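Trainee: Structures are listed in the sections that come next.
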Structure 1
Amino acid sequence: MTFRIVGLDPEQFRHLHALSAADLAAHGAERVRIQSVHTAPCRVSLDDVAAGGVALLLSYAHQPAQTPYRQQGPVFVSEAERRAEYRGEIPPALARRVLSLRGFDAAHMMIEADLTEGAEAAALIERVFANPDVAYIHAHYARRGCFAATVERA
């Protein structure tokens, strides 16, 4: 089976990049200068923002369905021009970290979950998608619990 991991659409954040610090704060967001490597995984590019680079830190509703699993949380978003797309491979930011993979059914209920080293995530993705009731997978960075990306069947 093939899978696909796609970054978030940058258009939904584009207007925020031009805002002042005060206006960002009104949206519950802030502009952050990244101090060191591998500390700010961008959810658009699916790679880490470089040390010295700038990203927005904001709350994002990655599981908006009206279920007990409804969830939002902090994400970094760079000014990437386009969203990344990976087919059958793990994006760099995910490959560098321990991941929690959570399989959801069509009713947005979690029916599978497990942990894996990011570099080895493809095997776990295949195993979770072996369950025909899994409609999609959410990958989270296990240490901080933050949403990383959605994994789809391809």
Structure 2
Amino acid sequence: MTSFIFRDSLFPEDASNVERIVVSTEFFRPDEVAVAVELVNEALEKGQQASGYHFIFCMEDKQTIGFCCFGPTPCTLGTWDLYWIAVEERYRGQKIGKQLLEKAESYLRQENARKLYIETSSLTKYLPTRKFYLNAGYTEEACLKDFYDTGDDKIIYCRYL
């Protein structure tokens, strides 16, 4: 079994790592990929604490192959959002996403977070993603009809930490 290394420090090359990982999934539009890269750049510029964007990266050898990004929800006490979680396509199915999510939850518990919210699309291609969240102990809290586009609802999941 492959041993993966996880890190929470950011490096300048992480913007291109995140872009490569997100593009490899074939789930996201170019404008969505740009947002993922923008979050990395903001965290690099301001720092993770000041930007509100916290990252955990998964590495095999010296290559970054997965990441998650999360942050405190503005105007709440103890509520956080998971903004991104993605694993390079060729590494999917190796429980990397599960480990990234568990590491994020562990960090949040140390920060005395109460809840973590996650949102995703209702499109059929996101069915494995929705099952992933349910299997990780999240419950569906809401469905916002036609949120992303006509016929593409926003599904919101939550878990008490």
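Trainee: Computing mean projected area of the Cα convex hull in nm² for each of 1, 2, which one ends up highest?
Mentor: Result for mean projected area of the Cα convex hull in nm² over 1, 2: largest is 2.
Trainee: Assign the value -4000, calculated as helix-only ellipticity at 222 nm (-39500 (n - 2.57) for each DSSP H run of 4 or more, over all residues; to 500), to the correct structure from 1, 2.
Mentor: 1
Trainee: One of 1, 2 was used to compute relative contact order in percent (Cα under 8 Å, 6 or more apart), and the answer was 26. Which one was it?
Mentor: Answer for the origin of the read-out: 1.
Trainee: Now for a separate question. When FRET efficiency 1/(1 + (r/R0)^6) of positions 27 and 123 (r between Cβ atoms, R0 = 25 Å, to 0.05) is calculated for each of the structures 1, 2, which structure yields the highest value?
Mentor: 2
Trainee: Here is a follow-up. Which structure, out of 1, 2, was distance in nm of label points 7 Å out along Cα→Cβ at positions 19 and 51 calculated from, if the result is 1.4?
Mentor: Value 1.4 for distance in nm of label points 7 Å out along Cα→Cβ at positions 19 and 51 corresponds to 2 out of 1, 2.
Trainee: Out of 1, 2, which one gives 13.6 for mean count of other Cβ atoms within 10 Å over residues 43-50 as computed from the coordinates?
Mentor: The value was obtained from structure 2.
Trainee: OK, next. Just checking, which of 1, 2 has the largest value of distance in nm of label points 7 Å out along Cα→Cβ at positions 35 and 107?
Mentor: Structure 1 comes out on top.
Each reported figure results from applying straightforward, stated rules to the coordinates on display, with no laboratory input. Please read these numbers as outputs of a predicted model, since none were measured by experiment. Cβ atoms are built from the backbone, for glycine too; each structure is taken alone.
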